[in-house]
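Quick note: the coordinates plus some simple rules give every number you see, no bench work behind them. Keep in mind that what you see is a predicted model, and the values were worked out from it rather than measured.
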Structure P
Amino acid sequence: AVSESVIRRTMDVEDEILAELEDMERRIAGMGKTIEENAKALEEKDRALAEKDRLIAELQGSR
């Protein structure tokens, strides 16, 4: 028979592992959100650069 202390230790270890996995899930979710925010910022910068290039070409064409 398995002693009660072994069962209790096993359950404690399982709880610790579960808590660590939940922390990892939160960190991964945070990283995903950061990646999405960075992608949006890069898209905005790309649009701004394209507009700048368009204006430069327009100014050079009007010389």
Structure Q
Amino acid sequence: MSNFFRLIICCLIIFLVFWSIDFTSELSLFTIIFCSIAFGYGLNMFWNLYKKFEANVKDR
């Protein structure tokens, strides 16, 4: 369940970045939400990959 919460946090971070840059005047709200979910999912995957890499490096 923590993976789901981490995904939500990543999506919110990306959404706030889009909101602060003021992409709302150029893009629709649906597009911003969709992109936030997509980039948030990618950020979450990168975060998990980094944790696995860090665990493998510490084991050596």
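Listing for the model above:
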item	result
Read-out helix-only ellipticity at 222 nm (-39500 (n - 2.57) for each DSSP H run of 4 or more, over all residues; to 500), computed value -30000, structure in P, Q	Q
For 93, 11, 7 (Cα extents along the principal axes in Å, calculated) the corresponding structure among P, Q	P
